[in-house]
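Readers should treat all values here as calculations from the given coordinates under stated rules, not as data from a laboratory. On a predicted model such as this, the values are computed, not experimentally measured, just so you know. Cβ atoms are built from the backbone, for glycine too; each structure is taken alone.
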Structure P
Amino acid sequence: MANETSKQSNPLLDKALVNAFINGVEKTLSKMASTEVVCEKPFIQNDFQMTGNIAGIIGMVASPLSGTLVLSFTKESIFLILKNMLNEDFTEINEAVSDAVGELANMIYGSANHT
């Protein structure tokens, strides 16, 4: 006799995991960039398609999970976040912006891991 709870489901759909990353984004950007976040409905994208102009990407492999966290920003949003963080104006995506996006992704991942 099969139990309903024994059915395999996608662990990426786990509400606690999704909420940990949402909270990580909200806390990190609030604390580091004095930026309020408005989250849209999270989704899993099987075939990666860039939706912003720059992204921070973190590979995640921990049984039973295997995937990639992608934090994508439009130019306007990352420039505002970095203005709030560094008190510096950016007008183009350059190495400094790329490095900052990578650091933000790391901070968000770290914050989500401690939730």
Structure Q
Amino acid sequence: MPENECAVCAYNRQILEKLRSEMPNEETITRLADTFKIFGDNTRIRILWALFDKEMSVSEISNTIQMSQSAVSHQLRTLKHARLIKARRDGKNTFYSLDDEHVKRIIEQVMIHVKEQ
């Protein structure tokens, strides 16, 4: 048995080979890790939670999570860059919402996991 192969996996080389062949490439793993880092900030989680079912302006988000508009705007840029939220302009106002249902499902699944403990 090779040094880096566990005794449990050795019984079925097909399982081990399937796992190895399906391993994402390094670029994909890095992007995944970077996305998880975005979720690792309390303020960003609060913003995502506020946007869960509605779009909001910076001032509405700021009032909801009780933080300055400047601090909220900074975090919104990070979330937008990570494609977790999107922005819509209406005149002079910008409204933010979750980018898509995937973001909502990520939050829902992690919440289920957290509440199980």
Can you spot which of P, Q the value -14500 was calculated from, given it is helix-only ellipticity at 222 nm (-39500 (n - 2.57) for each DSSP H run of 4 or more, over all residues; to 500)?
P
With distance in nm of label points 7 Å out along Cα→Cβ at positions 44 and 84 coming out at 3.0, pick the structure among P, Q it was computed from.
P
Figure out for me which of the structures P, Q the number 0.99 belongs to, where Rg/Rh (Cα atoms, Kirkwood Rh), for residues 36-75 alone was derived from the coordinates.
P
Winner on relative contact order in percent (Cα under 8 Å, 6 or more apart) once structures P, Q are ranked, highest first
P
Of structures P, Q, which gives 1.00 when FRET efficiency 1/(1 + (r/R0)^6) of positions 20 and 60 (r between Cβ atoms, R0 = 41 Å, to 0.05) is computed from the coordinates?
P
Comparison of P, Q by Kirkwood radius over Cα pairs in Å - largest value held by
Q
